[in-house]
Structures are given as C-alpha cells and as structure tokens.
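Since every read-out is calculated from the coordinates, none of them should be taken as a lab result. Every value quoted in this text rests on a predicted model; they were computed, and no experiment measured them. Cβ atoms are built from the backbone, for glycine too; each structure is taken alone.
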Structure I
Amino acid sequence: MKKSEKLILWFEEVGKRDLPYVGGKGSNLGEMYQNGIPVPNGFCVTAQAYYDFIKKTSLKQKILTELSGLDVSDSKALNKASKNIKTAILGAEMPDELKKEIVDNYHELSGGTDRKVAVRSSATAEDLPDASFAGQQETYLNVKGGASVVKHVRMCWASLFEARAIFYRTENKFNHMKVGIAVPVQLMVQSEVSGIMFTINPITNNRNEVSIEAAYGLGQPVVSGELTPDQFLVSKKDGRMLSKNVAKQTWQLTEAGNANVSRAYQNKQKMSDKYVKELAKLGMKIEKHYGTPQDIEWGLQNRKLYIVQSRPVTTLVEKKSEQEGHIEEATEKKAKLLLEGLGASPGAATGPVRIVHSPKEIGTVKEGDILVAEMTNPDYVPAMKKAAAILTDKGGRTSHAAIVSRELGIPAIVGSVNATKMLRNDEIISVDGATGHVYEGNIVVMEEKEVVSSIAGEEIKTATKLYMNLAEPSLAEDMAARNVDGVGLLRAEFMIAELGVHPRKFIKDKKQKEFVDHMAAGLEKFAKAFHPRPVVYRTTDFKTNEYRTLRGGAQFETEEPNPMIGFRGVSRYLEDPDVFKLEVEAIKKVRNKLGYKNLHVMLPFVRTIDQLRQAKKLLSSLGLRRSANFQLWMMVEIPSNVIMLDEFIAEGIDGVSVGTNDLTMLTLGVDRDNERVANVYNELDPAVLWSLEKIARTAKKHKITCSVCGQAPSVYPELVEKLVEWGMTSVSVSPDVIETTRKIIHDAEHAHVKKSASKKKTTKSKKK
C-alpha cells in the first residue's frame with residue numbers, strides 16, 4: 001500500500017517531506033525520531049483517515065454550507081458556525097476499520113499495557129516557515145485506553161474547525177477543505193521540568209543566541225502563557241550562559257492535574273545550568289538539521305531531555321510598516337512608569353487600555369486599543385490583529401501572546417503580573433515592547449518608516465555581493481523587495497516536493513507537461529520578481545531516501561546504505577537523464593518563451609571533471625549552452641572539487657558556490673547529525689578554512705564568480721573578513737539574516753581596507 005493511502009504511519013516511516021500525509025507536527029516528529037533526536041515514540045493517524053471520514057459521513061456539504069458567506073470578523077456568527085461543524089463531526093460515526101487500526105496500534109505502542117499518551121492535532125498547513133498556525137488545533141495529554149484514544153482523535157478532527165482556526169485560515173487565505181488534519185499519538189513524557197526553546201533570540205533575531213524557557217511540570221502552561229517561566233540565554237559560539245532570569249512558580253501541571261509547588265522550591269532555578277547548556281546543544285543540532293531557526297518544545301524526565309515538538313520560527317522576516325514608534329530618552333525619564341514586564345515583541349505604541357478577561361469579550365477591542373489580558377490564547381487572535389500592542393499578566397517570551405505579536409509585528413509585553421488589576425479601561429498608556437516598560441499617557445513618537453529593521457540594511461552598500469537562498473515561490477515577490485543582489489541558491493527540491501509526486505511517475509503516466517509547467521511557473525515567479533538581478537537555480541539534488549518519500553518513489557528508488565554519498569547530483573543526470581530533461585525544458589520556457597534571461601543554472605555534487613564535461617554536453621544537446629547571457633555555475637562541496645578546482649574551471653564554468661555544510665562534513669568525514677561525532681563538525685576547522693581560501697583564491701585567479709551559500713558567514717562574523725580578504729565575490733544566505741549579514745560584510749570590507757592600508761604604510765616605512 002502506498003504511503004499516501006495508509007491510515008496509520010509510525011514515526012519511523014515519516015519525515016519532513018511527508019507533511020501532506022501527517023501534517024507539520026507529525027512530519028517533524030518523524031524526521032527527528034529518524035535522525036536520532038530523543039523524541040518519544042508514536043504513530044500518526046493520517047490526513048487520509050480524516051479525508052475518508054469526511055467523505056464517508058457526508059460531512060463535506062455540511063461544512064461548506066456553514067462556511068459559505070461567513071464573515072469571520074463577526075465573532076458571534078463565527079462561533080456559531082464553529083459549534084455547528086464541531087457538533088456534526090463529533091456526532092458522526094468513525095468507520096469500524098479505522099477504530100480497530102487505532103486501537104491495535106495504540107496497544108503496540110503501549111507494549112500490551114494501557115500507557116498514557118499525548119494525542120496531538122497536526123494540520124497539513126501547520127508549522128510552515130511563513131505561518132505557524134500556533135495553537136489553532138487541540139492537544140490532549142495523559143490519554144489512556146484504546147477507546148479514549150479513538151475519542152480524542154475525533155476531538156482533534158473537530159478542532160480543525162475551532163473558531164480561531166477558521167479565522168486564521170481565512171486570514172492567511174488557506175482553503176478550508178484542502179487543509180487536512182493528522183493526529184500523532186505519542187508516549188507521554190511526565191516532565192519534572194519542561195518548556196520552550198528558540199534557537200535564535202526571538203526578541204532581537206540574534207542567531208548567535210539560544211533562548212530557553214523552563215518551568216516545573218508539564219509544558220502546556222508555558223506554551224499557553226499561564227505560567228511565567230525561568231528565562232535563559234546561551235551563546236551558540238562557546239556555550240556560555242549570557243543571562244538568566246529566575247521566576248517565582250507557585251503551581252505546576254502534573255499527570256494528576258494542577259498541583260502546588262513546595263515553598264522551598266518556588267523561587268529556585270528550575271533546572272541546573274548543565275541541563276540548560278545540554279539543551280542548547282540539542283537545539284543547535286536540530287537547527288543544523290533543518291537549516292533554519294527552530295521553535296522547540298522539550299521536557300526533562302528522570303535526568304533525560306526529550307523533544308516533543310519542533311517547528312520553524314515564523315517571525316524572522318521583518319515586516320513592512322508605514323510607521324514605527326519609539327520613546328525618546330528625555331521623555332522617558334520624565335514619564336510616570338506604571339508597571340513593567342518582559343519585553344516580548346519590539347516597538348512602541350500608545351492607545352487606550354482595553355481589558356479582556358475571556359475570549360467572549362474580544363468584540364470590545366477596537367482598532368488602536370492596547371489589549372490587556374491575563375494571558376492570550378488563539379481565540380484572541382482576531383482582537384490581537386486590531387490592537388496597537390499587547391500586554392499580559394502572565395507568560396514568557398515564547399508564550400502565545402509573544403509569538404503572535406511578533407508574527408503580527410506589534411509591540412508586546414508579557415509577565416507583567418498585575419496589568420489587568422492596575423490599569424483601567426480607556427486609560428491612555430504607552431508600551432515599549434523592547435524594554436518591557438509601561439508608561440502613563442502618550443509619550444510615543446511615530447515616524448514614517450518604509451521597513452522596520454533592526455539594522456538599516458537598506459542604506460548599506462558593499463563591494464561583495466549579497467545573495468539570498470530561496471525555495472518557496474510564494475515568497476519571491478516580498479523577498480525581491482529586500483536589499484539583495486539576487487538569488488544565489490534557488491533550490492529545486494521544494495517545488496518538486498510541493499507536487500508530492502516522483503518526477504518519473506509523471507513520465508510513466510505521460511504527464512510530463514504537467515511537471516514542466518509546474519516547475520516553469522515556480523521559476524518564473526523568482527525570475528520575474530528579481531529581474532534583472534541574477535537568479536541561480538540549483539538543479540535537483542534529491543538523495544534516494546528523499547525521492548522515495550514522494551508518491552511513486554518506492555518503485556523508482558533503491559534503498560541505499562549511505563544516500564549522502566550515493567546516487568545524487570550530476571550522477572543522476574548522466575545515468576538517467578529523462579528527469580533532468582524535464583527540468584531543462586522548464587528553464588528554457590522561462591528563459592526563451594517568457595524572456596527572463598536572468599535565470600542561470602548551477603550543477604550540484606559534481607564528483608569528477610569528466611562528469612562536468614558530460615553534463616555540459618547533455619545541457620548543450622538539450623538547448624542550453626553557456627553564453628554572454630547564460631551562466632553555468634558549479635557547487636563546490638566535495639574535496640575533489642577543491643583539489644582539482646583549476647581543472648574544473650578550465651573545463652568551462654562561470655562561477656562556483658561553496659556548500660559549506662556538505663564540504664565541512666566530507667572534509668572532516670563526519671555526520672553532523674550523529675551526536676557521537678557531531679562535536680567534530682566545525683566550519684572553522686583549519687582544514688575547512690584552508691579549502692575556503694584555496695577556492696576563493698583559485699576563482700579570483702581565473703576571474704570567475706565565487707560565492708558561499710550557507711549560514712556560516714552570518715554565524716561566524718570573523719569568517720567574513722577572511723572571505724573578503726581571500727577574494728570571495730559574493731555570499732548567499734537565508735532571508736532572516738540579510739540585514740545582519742550585509743552589516744557584517746560592510747564592517748569586514750572596511751576592516752580589510754584599513755589592514756591593507758596599514759600594511760602598505762609599514763612596507764613604505766621599511767623601504768625608507
């Protein structure tokens with residue numbers, strides 16, 4: 001049976017490309033479980049099971065009727081539609097076959113006994129890089145017994161139509177009927193301490209810091225903001241504790257429910273510095289695997305750390321805004337400080353206080369109000385979108401209020417303790433989301449700003465070009481507005497994964513045109529948005545294990561013992577060129593028919609000079625030849641590329657781009673995802689630095705473009721000066737660090753100029 005048709009999939013069967021089958025949460029849990037991250041085992045009731053249920057029970061028409069013409073800004077109508085749909089789902093009978101499968105797999109997971117599990121919702125439009133869907137569906141803890149698991153699966157399905165979820169999908173333009181829901185069933189971790197970790201400072205967007213929040217008991221009260229946790233900041237560079245803030249905790253959520261915390265422990269640090277640093281290392285490992293900062297839920301039980309969820313951080317891209325508020329220092333000194341809490345989302349705003357005690361009162365919030373609540377949950381989102389700022393009594397920097405505020409781009413203060421008691425409705429206050437201070441009256445100065453940014457990157461110019469790494473076509477237009485010189489790495493894999501079907505299946509089914517049109521449409525978005533700036537498209541570099549996850553993949557892909565150094569890159573094009581031909585047709589359509597000559601090609605994982613020669617011949621035979629307006633680049637990610645770089649360049653290429661992740665791994669012979677040897681992985685290792693210097697100087701000698709497409713330059717500012725000194729012509733990074741990296745490059749170039757001038761001065765003095 002195909003993966004797409006299965007009703008149950010275990011964590012060991014799913015990975016990051018299986019979002020259509022098991023949703024964001026399920027695919028991430030499976031991905032981590034398979035890659036040695038300490039994730040409690042479990043299985044997923046797939047989205048297909050949900051679709052079958054909707055189809056067999058004729059619920060689709062009922063749902064469409066309730067949602068037809070619904071005004072989601074009308075809280076009363078929204079809640080009524082939600083209630084009607086949920087009642088219908090909970091009242092419909094689940095097929096007996098599915099019930100049996102769920103119960104049988106639960107007993108297998110429990111080892112024959114009725115162990116407690118977490119039953120989680122995992123929507124297929126969840127935990128995406130640009131939309132978190134945080135808390136939109138339900139999670140149920142400490143569920144025990146087969147019948148109870150079945151019941152809670154159905155409750156998770158119903159939660160897909162919570163009022164907040166309907167609102168969020170509508171606002172983010174997701175089709176209600178195309179969003180499915182899977183349900184991961186996972187062994188419970190009865191945490192003594194738990195919390196949330198961001199592998200980036202969520203307030204400053206500093207990628208060199210890990211932010212950790214910790215509280216006694218299970219983690220749900222931390223996520224919801226009911227508890228104010230301990231706060232830790234850890235340096236990624238050397239593991240130092242940069243800061244800590246210990247919060248008082250009087251109660252905790254346990255297996256048995258809410259319980260008091262002993263007075264002797266209420267004011268103590270919730271876990272030792274040793275575990276904080278160990279957790280930070282684990283977070284960095286997960287981030288390295290995914291290639292992007294992560295929002296991670298964790299627990300500590302019996303001196304062992306567990307990861308129960310990880311998703312991309314969704315608040316990295318700075319938001320466009322017509323105005324930016326700030327409080328001037330002189331005014332601040334004279335103003336009356338009313339209260340203070342934790343700065344959770346930067347910026348300043350002023351407005352009338354609107355205290356909301358429950359979701360039933362969100363209709364009272366008007367545009368420009370300061371929303372004040374004990375804490376927020378996803379039901380508050382419609383009101384939060386109207387508010388000028390958010391202020392809560394409880395919660396930490398990773399609570400719901402904090403995350404959503406940063407996603408919305410509005411100031412927020414959390415953990416103020418008694419804002420709801422000290423403030424009065426309609427009272428005018430000023431909120432500083434960076435410092436956590438609340439002042440009496442209006443002391444905020446508003447200025448016109450085109451873009452809100454922590455660094456004025458738009459004003460900085462550098463000789464070294466700054467490119468962007470991209471994969472998602474829907475982001476092209478927004479990203480093209482940033483201060484970048486083009487796209488240095490356009491990944492093919494996302495566009496193919498979006499189809500969810502193995503390219504060979506398109507060929508087998510004689511649907512090649514469908515594949516070509518899809519790829520061309522994606523490439524056109526990038527080429528059009530960035531025109532006339534260059535867009536360098538890296539042709540597919542799926543490994544066999546990744547291709548196998550696509551529909552139809554199992555029949556076309558063999559299982560390899562080591563896919564990392566297996567049948568990938570150019571080897572594929574030469575042995576089995578049919579898929580590559582489809583890619584070339586898509587490229588030609590965009591360049592020749594649509595006229596976007598700024599689209600260029602980069603070949604990945606070229607093992608030998610003969611492979612490059614043969615790949616160029618294949619491209620020429622298919623109608624793509626190097627010319628003044630068509631560049632051919634090559635990835636440098638294998639030691640053989642470094643050793644023989646002169647010969648590779650002589651074969652005829654226009655540029656090289658260093659894939660630092662693969663190059664570091666293969667140079668040091670280390671799997672960075674293997675915790676037993678991951679400590680050896682180091683992009684600043686002398687052997688790696690030697691390679692980078694050789695690549696840059698060789699490319700400079702031959703007068704071709706030389707780029708680095710990885711996060712190393714933004715993680716290690718000291719490396720940038722070396723790259724500039726060696727003659728690297730460009731750097732390509734992910735969108736979240738564009739402004740930061742531009743500033744690092746700027747400072748590195750100036751330092752290099754000063755150093756060069758100093759050397760010349762010294763030389764002249766010696767000659768005299």
Structure II
Amino acid sequence: MNNPLYEMLQRINPNLSEGYVMPHQFALFLAIVKLYEDHPNQKNWFHINSELEDNFNLKFKELAPEVHCTSSSIEEPFYHLQKTGFWFLHIKSGKNSEYENIMSELNAQFTKHLLLDIFSHVSLSEQVDHALRNPLTRDGVIKFVSTNYHEVKTKQLRDYPLIGQHLSGKGSFSNEFVGYLNSLQRSGGGNENAMAESQACNTQFSSIHVTHPLAKTIFDELSNTNGKHVILTGHAGDGKSTIALEVYKLFNGISEGDVLKTPLKPRENVEKYSVSILKDLSERIRLHDADLLSELKSKDSKFLLVSNTGTLLDLIKNNSNHFNADEVILESKVLDAISSESGEANLDLETTHFRVFNLARMDNLKLAKRIFKKMIALNRWVDCKGCAFCASCPIYINVELIQNNQDRVLERIFLVYRRMYEYGVRLTIRQYTEHLSYLLTSGLDEADVKKIYQQSLKPLILKYLFFNRFFGDDGCSSDASALKMKTIRALKKQGFGVRPYSRWEHRLWLRNSAVSFKLGVESLDDEFERLRGHGSKVFVYEGMSADHAREQVRRMMYFLYEFQKDELAFISNFLNSPTLLDWQSWQGSSARLSFKEKTTLEQKIYHVIQEHFTGVRLPEGSTQNDRRLYITLSRRRHEVRQSAQVVLAEVDWSTAISLELIQTDSASGESRQDLVLTGKDRIARIDLPLKVPFLDYVMMRHFGEIGEVLETSYFERLDRFKAQVLERASAAGEDRIMLVRLKMDHSFRRQHFAITNNSLEVTDVL
C-alpha cells in the first residue's frame with residue numbers, strides 16, 4: 001500500500017475479548033467521521049459527549065451486531081487510539097503530574113471520569129483532518145476502515161478458531177456465569193463489566209442485581225409535585241450509577257430484571273414526570289453549566305444529579321452568582337449536607353432545594369450479603385453439574401461447600417466485613433462483589449480447571465478453596481493479582497486468624513486430645529486431618545510449613561465449624577475483637593441489656609474512662625468502691641505516676657450516668673443499636689457513643705493487654721466528653737480544694753483543703 005493516509009488508518013486495531021473480535025477503535029474513528037458528515041464546519045477538536053457516544057454506539061452495532069451492548073465502552077479506544085500516530089490527546093493545564101501518577105500504576109486504566117478530568121480534548125493529524133473534510137476522500141476512508149475491520153476479523157477467526165466460540169453460542173465455560181464472575185475481578189482478564197453503566201444491557205448483571213432501597217425513596221421524591229431535586233453522591237463503586245438506572249426503570253415502567261437495549265445516556269429526560277437524570281455530573285459539558293443551573297432554579301422539572309463531592313462543589317462554587325452567596329458559604333453548606341451521619345440531609349441554596357443522599361455514609365453490608373446469596377443461588381450453577389471436570393473443579397467445590405453450609409459461612413464472611421467496617425474500613429459494593437466473586441473462582445479459566453483435573457491432587461485443589469482465597473492467598477503464598485484488590489490489601493493488614501488461642505491450640509495440636517476432633521464437614525474432613533497432622537508434625541505436606549498448615553486449620557474452623565455457645569471465644573480471637581459478637585447480639589429493636597451485662601460493662605467502662613481522665617490505672621479487682629468520676633488536674637505523662645491530684649470536677653457515676661442501647665437509622669432504611677453513655681442530672685444530654693473499637697479496648701485492658709492503644713479518634717471523643725462534663729460539673733467558685741490520693745490498695749482517698757481563720761484545714765471526704 002503506497003497511500004500514506006491508508007497506511008495510518010491500517011494501524012487501527014481490534015481488541016480480543018471474551019471470545020469476540022471487538023471493534024472499539026474502528027467504531028470510535030467512524031463516530032468521528034460521522035461528526036464531519038453531520039457538521040460541515042466541524043472543528044478538529046473532540047471530547048466525550050452525548051453526541052459522540054451516540055455515534056460510537058451506532059457504529060459499534062453496525063460493525064458487530066453479535067456483540068452485547070455492555071461491551072461498547074468508549075473510554076478504551078478514546079485513550080488507546082493515540083497508538084495510531086494520528087490521534088492526539090491534549091492534557092489539561094496543571095494535570096501533567098496527575099497523568100504521570102496514573103501511568104506509573106500497574107495496569108493503569110482510564111475511566112471516562114479520568115479522561116474528562118485530565119484531557120481537554122483530542123485532535124486528529126492534519127492529513128486525516130483534511131481527508132475527512134472532503135466528501136469524496138471521506139467516503140473512501142469510511143469504506144476502507146469498514147472493510148479493513150471485517151478483513152482483520154475474518155483473519156483472526158481463521159487463525160484463532162477458539163475466539164469464535166461465543167459466535168456459535170458456546171462460552172469458555174460450560175457455565176457462562178463463571179466467566180461473568182471473573183469479569184468482575186481484576187485478577188481474571190478484562191474488568192470492563194465492573195463499571196455500572198456498562199451493566200445496564202447485561203443479562204448476567206441482572207441475575208445478581210439487588211435493588212437498592214434508596215431507589216424507591218428517590219423515585220418518590222422526584223415524582224412528588226412538592227418534592228425536591230435529589231443529589232446522589234458517594235465513592236466510586238458505591239452504586240450511584242446503578243441506583244440511577246433503577247430510578248430510570250421505575251419512571252419508565254421497566255421491570256427490575258429487564259435489560260436495556262443501550263446504556264443510559266449522560267442525561268435522560270422523563271417527559272411524563274418532568275424529571276431529568278444526570279447519571280454522572282462529571283460527564284457534563286461545563287460550557288452548559290449556566291443553562292443547567294437555570295433549569296434547577298426554574299422548578300419546571302426535577303433533577304437527579306449523580307456526582308462525587310469534588311464535581312458537585314466545582315459546579316456550585318464556580319457558579320456562586322446563581323445563588324447570590326459567597327463561595328465559602330456555599331462550600332460549607334454542601335459539605336455539611338454531605339457529612340450528615342445518617343447519609344441524608346436537606347440542602348437549600350437560596351430558592352433551590354435539594355435532598356442529598358451520601359452512599360459513603362451508609363452501611364452497605366446487608367446489600368452485599370443479598371448480592372452474594374444471588375451469586376451462590378442453585379439456579380446459577382445447574383450448568384456445572386454436566387461438566388466433565390465438575391468433581392475436581394475448585395470453583396464448583398467452593399460453591400457446594402458454601403451452599404451446604406450457607407448460613408454459617410455467610411455469617412462468618414460478613415462478620416469479617418463487619419469487623420473491618422466498625423474499625424473504619426468501609427468497602428464499596430463494587431469492592432465487595434469483586435472480592436466475593438474472587439473467593440469463588442480465584443480467577444480460574446477453563447484451561448486452569450482442566451489442568452487441575454488432569455493432576456487430580458487434593459492439595460492443589462486446597463489452594464483454591466474459598467477459606468484461603470478469601471485472604472488473597474493459596475494458604476502459603478499471596479496471589480499477586482489478588483493484591484490489586486483493596487479488600488484483600490485491607491484484610492492482610494488486620495491479621496485475622498494469626499493470633500493463637502491457647503484453649504484451642506491445645507485441642508487442635510496435642511496428640512492425646514486431638515485424636516477424636518473433627519471439622520464436621522465430610523468433604524473436607526480428610527484435608528482437615530492432614531493439615532492438623534502437619535501442624536502437629538506427624539504428617540508432612542510438601543512445600544508447606546507447619547505455621548501455614550495451622551493457619552489454614554484456623555481458617556477452616558472459623559468459616560465451617562459449628563461452635564457451641566461456650567466455644568465462641570475462638571471466633572472473637574480470630575477476629576481480634578472481644579466484643580463484636582456482643583454487638584451483633586444487640587442488633588434489633590427488641591434487644592436489651594440484662595442487669596448483669598449492664599453492671600459488668602459499666603464497671604469496666606468506668607475504669608477505662610477514669611484512667612483516661614486521671615492518668616491513674618485502676619486494676620480490676622481493686623478495693624475501689626468510690627463510684628465517682630473525677631476530672632483532675634494532672635500531668636499527662638505516662639512515665640510520671642502522680643498519686644495526688646487536684647479535682648476540677650466530679651460526678652456520681654451511679655446516678656449521673658446510664659448505659660443504654662440507642663438505635664440510629666440511616667437513609668437507606670438500615671438501623672443499628674450501639675451502646676451509649678447517657679448523662680443525667682447535671683450532665684443531662686451529654687452522651688458518649690461507645691462503638692466496637694472502644695469496647696474492644698475496654699475488654700483488652702480488662703484482661704491485662706497493656707500494649708493495646710486506643711485509636712486517636714476515640715481519644716478525641718473522650719476529651720470532648722471530658723470537656724463537656726467539666727463545663728457542667730466544675731467546682732469553680734468554691735472556697736476549698738479537693739484532692740484525690742491513690743492509696744496502696746488502689747482505692748482513692750478524698751481530702752478537702754480549706755483556709756479558715758488563717759488556718760489550713762484538711763478533712764477526709766466520705
């Protein structure tokens with residue numbers, strides 16, 4: 001070929017993905033050509049907008065009608081067409097360092113949001129631009145590119161026949177659901193299906209989809225004649241786009257399980273209800289911001305704005321004149337609304353009113369659990385029963401293990417997630433689905449399963465079982481691809497199952513007491529015995545240390561063993577949380593603390609708070625009967641033991657403070673009960689919430705674990721509580737000073753010091 005133009009165009013390449021020859025780059029280039037056709041004065045300046053996306057989807061379907069619409073994602077070709085040499089990406093001013101940071105990451109990916117944020121536009125080479133402006137050469141370009149795609153596709157199918165399996169209705173697995181689960185993971189091939197907007201047309205997505213309770217709430221608000229605009233925010237992967245899709249379906253009378261023919265457009269208008277849905281505010285054309293704000297103020301229609309915090313602030317602050325307010329005031333109002341503890345707040349900007357929902361503030365564990373139940377539902381795995389490799393397939397073994405012990409396994413999985421959540425590790429729905437699909441499949445494809453079948457080694461299967469893959473390893477070594485998942489990295493930091501528990505260590509490893517002990521799961525009993533034998537050094541697993549064998553035994557115990565009521569300390573020890581099971585038992589509106597439970601907890605909490613206020617450790621079992629809570633003037637130095645301290649304020653713990661279970665509700669309809677120290681009498685309405693990390697600290701201090709340190713955030717809460725109590729109960733204005741002295745028996749001696757008739761009087765206080 002001697003034509004330089006066509007030589008450049010021949011550099012456009014197809015993608016090979018999930019059994020298809022994908023036309024992404026061809027479709028995007030032809031979408032650009034259509035802009036030249038439709039707009040004779042088209043500038044050599046292009047960015048992702050609704051018109052370009054519509055053109056792209058149209059050309060994609062023309063080139064590959066057999067490929068599902070979920071695969072037509074514009075961001076991949078928009079970035080990668082630069083490899084052709086005629087497609088130039090222009091980085092925005094000040095975004096070079098951000099671009100370099102992304103490129104330095106392993107397997108760097110550009111989402112649509114990042115493309116819009118980092119690049120101002122794309123332009124074509126002068127030669128290509130000139131050719132597309134001439135109708136004659138343009139027609140030749142269209143014909144050449146279309147023909148070239150089909151020629152490349154035919155060659156690929158001829159040279160690599162396995163690529164065409166999907167075209168004849170056969171998937172890479174006998175169960176196509178496995179391939180879908182792998183598509184949700186970074187560890188298994190492409191991750192294009194993980195983006196919510198690409199799932200709108202995917203029948204597999206509908207099989208695991210669970211409707212978010214907020215969707216109906218938002219629908220009711222927008223359809224109400226007196227309703228407000230709605231802002232939906234949260235972290236990437238929280239499910240904002242999915243909720244927008246659910247709302248769209250509700251307005252259009254589309255059943256929950258039905259798939260769309262095309263993904264949602266950046267803006268969807270529902271004329272019947274005068275409602276507009278902007279599924280991602282970052283995709284808007286900023287030149288049209290003034291028009292958008294005018295629409296918001298007009299009240300002619302209601303809007304659902306889906307946005308992250310930064311984009312929302314950008315829209316409102318940069319257009320402060322529309323709200324007749326200072327930028328700082330507007331920013332403060334928006335941040336206050338987004339920071340609401342319940343995840344819901346009202347935002348009033350002059351005469352424009354919004355209802356704000358922040359998914360990042362909402363507990364999403366119940367939603368994730370419902371999704372996982374759908375993943376392991378019996379009907380999703382019927383196809384596996386007819387597979388020749390079924391009996392030795394780790395994926396199917398995992399599914400059956402979980403199905404046969406479903407209640408127990410699900411409870412234990414979500415106890416781990418709950419422990420992380422209570423300690424500040426909040427995961428998005430996307431991160432949960434990514435992790436849960438990985439623990440089932442390990443990212444294995446059919447070739448991997450066939451290889452395992454041929455080897456028929458149970459230790460090899462053990463590597464892929466869910467109780468190991470849950471932690472991102474094979475029981476011995478970490479899976480490098482799994483470490484890309486935030487969930488796995490967070491789990492590694494927690495040290496779950498690492499700390500031995502003496503009572504159970506004797507039971508598991510001492511030969512005389514361990515003989516009769518069984519896991520109680522028939523399919524795993526043999527492997528359990530081998531691992532225990534290796535841990536006790538009476539059996540040898542090649543390539544595995546005794547420590548790794550013991551760790552796997554603890555994992556199997558945690559997820560699968562049916563503990564009796566007096567054995568639950570194993571679970572608490574595994575989770576490094578003495579009180580999480582107690583917290584779980586308090587959930588539900590009918591939960592109550594028994595008198596004994598309340599009394600015991602109050603005593604332990606009193607000791608820790610008094611220690612914080614005075615710096616004096618009060619050992620459990622001391623003869624201290626004084627139930628007053630003292631706030632003293634003391635040096636906050638651990639190396640100095642200050643046995644005598646001036647009392648600034650005191651309250652009677654037994655009458656001024658009560659321990660209560662208080663229920664809080666979130667906007668998503670979820671509720672929880674937490675322990676709260678509630679003030680009475682002089683310190684009424686002064687409350688101190690006691691979350692799981694604080695209660696764990698209390699219990700660990702009680703059991704003598706001196707090395708435990710309370711998180712900084714809880715120290716800050718205790719200091720705020722101390723300041724509030726001091727303000728209400730201060731002894732200021734009195735003509736005497738009270739001192740407390742710590743006696744040898746660890747009880748307090750209270751003394752009053754007063755000057756009377758030029759004499760110092762010292763009296764003991766009862």
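Out of I, II, which structure matches 4.6 when distance in nm of label points 7 Å out along Cα→Cβ at positions 440 and 688 is calculated? Let's see the in-between values first.
Numbers: I: 5.6; II: 4.6.
Computing distance in nm of label points 7 Å out along Cα→Cβ at positions 440 and 688 on every structure in I, II gives 4.6 only for II.
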Thinking of I, II, which structure, once semi-axes √(5λ) of the Cα gyration tensor in Å is computed, gives back 56, 38, 22? II
FRET efficiency 1/(1 + (r/R0)^6) of positions 120 and 384 (r between Cβ atoms, R0 = 25 Å, to 0.05) gets 0.60 when computed on, of labels I, II, structure I
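Assuming -11500 is helix-only ellipticity at 222 nm (-39500 (n - 2.57) for each DSSP H run of 4 or more, over all residues; to 500) as calculated from a single structure, say which of I, II it is.
Details: I: -11500; II: -13500.
Comparing all candidates, it corresponds to I.
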Looking at FRET efficiency 1/(1 + (r/R0)^6) of positions 312 and 416 (r between Cβ atoms, R0 = 30 Å, to 0.05), point out which structure of I, II has the largest value. I
